[in-house]
1. Which structure, out of 1, 2, was Cα Rg over 2.2 N^0.38 Å derived from, given a value of 1.69?
2. For FRET efficiency 1/(1 + (r/R0)^6) of positions 39 and 79 (r between Cβ atoms, R0 = 35 Å, to 0.05), find whichever of 1, 2 sits highest and give me its label.
3. For relative contact order in percent (Cα under 8 Å, 6 or more apart), find whichever of 1, 2 sits highest and give me its label.
4. Any idea which of 1, 2 comes out highest on distance in nm of label points 7 Å out along Cα→Cβ at positions 7 and 23?
5. When helix-only ellipticity at 222 nm (-39500 (n - 2.57) for each DSSP H run of 4 or more, over all residues; to 500) is calculated, the result is -22500; to which of the structures 1, 2 does this value belong?
6. Of the structures 1, 2, report the one carrying the highest value of distance in nm of label points 7 Å out along Cα→Cβ at positions 31 and 47.
Structure 1
Amino acid sequence: MTCDESCLACKAEYIWFIDSLVNDIRHLESKVVYLRYTLSKNLPEYDGERLMADIFSDLSAPHWDHPVYQQYIKEFCDGTNPLDNGDLSKYLRKLKRGKEPSNL
């Protein structure tokens with residue numbers, strides 16, 4: 001295997017790995033929002049309202065500005081963060097209203 005082939009194979013692995021992580025994060029975010037919604041309906045009114053007000057809190061991770069992730073976004077996502085787009089936001093807002101989670 002040449003150096004170029006090795007570099008391409010390594011790059012493909014890292015792309016696959018980041019894609020896998022992005023999908024996992026999207027899935028887990030949707031589960032958190034839906035579970036918070038469900039929990040809010042089973043808590044006393046005051047606590048349920050507080051939970052609903054904070055339903056999206058702590059979902060974003062602090063590593064979005066990491067250079068490797070930024071390069072991934074630039075090269076493979078047309079400059080759009082796959083974890084910060086309209087479709088995902090729309091889906092999470094539906095979950096906030098109690099829609100059953102499905103595959104993204």
Structure 2
Amino acid sequence: MRRQAAPAPRFPEGTVPLSRENVVQPSLFDEKRTYTLPLVTEGQEAMVIDADYNWKTWNGRRGIVTGYNYFNAHHTITFEGSHGSYEGRFLGREIMKIR
């Protein structure tokens with residue numbers, strides 16, 4: 001008697017557009033809570049539009065996003081100035097993506 005190979009399991013498959021509304025990051029401490037992915041990613045240009053901290057200094061400045069911290073949701077942005085480069089950390093609601 002010959003053994004037949006078991007058929008390969010079949011899984012349903014679907015496609016979803018890859019956008020920040022469809023892909024979320026889970027919360028570290030609350031299983032029911034999720035957060036959207038960052039709007040501005042590393043290497044993109046961003047402008048500070050509504051900084052919570054020291055807004056007179058930061059608002060209207062343009063820089064390059066150099067990092068994103070998934071733990072506290074802060075974007076690290078590097079700015080070029082007349083005295084060299086400097087960094088600032090901002091939440092997503094404080095910055096705007098520049099095309």
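The numbers here are math on the coordinates, done by the rules we state, and not lab data. Here the structure is a predicted model, which means the values were calculated and not measured. Cβ atoms are built from the backbone, for glycine too; each structure is taken alone.
1. The read-out comes from structure 2.
2. Top value of FRET efficiency 1/(1 + (r/R0)^6) of positions 39 and 79 (r between Cβ atoms, R0 = 35 Å, to 0.05), among 1, 2, belongs to structure 2.
3. 1
4. By distance in nm of label points 7 Å out along Cα→Cβ at positions 7 and 23, the leading structure of 1, 2 is 2.
5. 1
6. Answer by largest value of distance in nm of label points 7 Å out along Cα→Cβ at positions 31 and 47: 2.
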